[in-house]
Structure I
Amino acid sequence: MNRISDGERTVILSFVRACLSAEFSGEETPVVPDLALLREEGACFVTLHEADGTLRGCIGNLEAFEPLGENLRRNALNAAFSDPRFPPLEPEELEEIQVEISVLTPARPIPGPEDFVIGRDGIILRRGERGAVFLPQVAPEQGWDRETTLAYLSRKAGLPPDGWRASDARLFTFQAEVFGEQSA
């Protein structure tokens, strides 16, 4: 999945960083760049990493409900200031963080775990009122195989490690085009 050109990636990453900078400077939030793909409905995750690669924030949407440009802005600000796992980003951290973008395809149900491919697919688990998601890059970054990924996904959803095996558990996959400042 490579529908976003290198030039578009650079523009998108600059836009996201400008959105974060504007929050600290008090400037008006930047206008969404004039790229066709940013006007289309789209879903994304914005991930912030510290210089050493440690996660600093990650927020996103699994389903498109607004133009991708607005979704990027919303998720960038939420990853920086509203991820409940981390304190809000401080001005002195802005220069050190690295931005990573994941632009998602629509999720589709899969019949079973054998249809989930590590490194290609993001995975969603839904069981009753509980649910969890891992982006496609999470399992390879952690060195997890399929079963380990599903066990951690179950735990993330507040279920026992084998919660994904329950008869009422549903699995969905999606793909993502992932790019970041270090790879831009």
Structure II
Amino acid sequence: MNIANTITLIRIALVPVFMVFYSLNLPYFNILAALVFGIASFTDFVDGYLARKLDIISNFGKIMDPLADKILIIGALICMVDQNEVSIISAMIIIARELYVTSLRVVATAEGKVIAAGMWGKVKTVLQIFAVLAGILFKNFYIYNFTVANVVMAVAAFFTLVSGIMYTVENIDVFKAKKT
């Protein structure tokens, strides 16, 4: 187990810690939840940087790193929907896209193709992280009749959907039937 993979596993381990802080609704726990979420999100950058810099890219990391990201975002969405702070529609768009692209990657891998994270995937990740953090820190703020969490998550959901469409267009060959 190399350092990059260990950091990826730490990100996964931080998810239940985040969820507990978020769900308790005690004074200042939203700040603790945001801090844990922010640290967990930052580990995504750190593990990738170290893997490239130290030339320790592994198959485990290629699979677990994006999976850890999805676990983190989905955990946050579950908490936010549970407390009626984010629309279930935005949450389902994001979750469905994450599962779809993961499935697309699995099929591509079975065909010997690697689908690397593209620009749209990176943009949607940053927007999702921003949306969760803004939703946590400004959960009692409103834009017209909508919570800040709902507004920023709807924007993230839109770009998440665009990202899923772009992955489909760029990898349409994965859908073509192969003769066996």
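Quick notes on this one:
- Which of I, II yields -9000 [helix-only ellipticity at 222 nm (-39500 (n - 2.57) for each DSSP H run of 4 or more, over all residues; to 500), calculated]: I
- Computing FRET efficiency 1/(1 + (r/R0)^6) of positions 72 and 168 (r between Cβ atoms, R0 = 25 Å, to 0.05) across structures I, II gives 0.15 for structure I.
- Origin of the derived value 1.00 (FRET efficiency 1/(1 + (r/R0)^6) of positions 48 and 88 (r between Cβ atoms, R0 = 30 Å, to 0.05); candidates I, II): I
- Here mean count of other Cβ atoms within 10 Å over residues 56-63 was derived from just one of the structures I, II, and that gives 14.4; the source is II.
The numbers here are math on the coordinates, done by the rules we state, and not lab data. Keep in mind it's a predicted model, so treat the numbers as computed, not measured. Cβ atoms are built from the backbone, for glycine too; each structure is taken alone.
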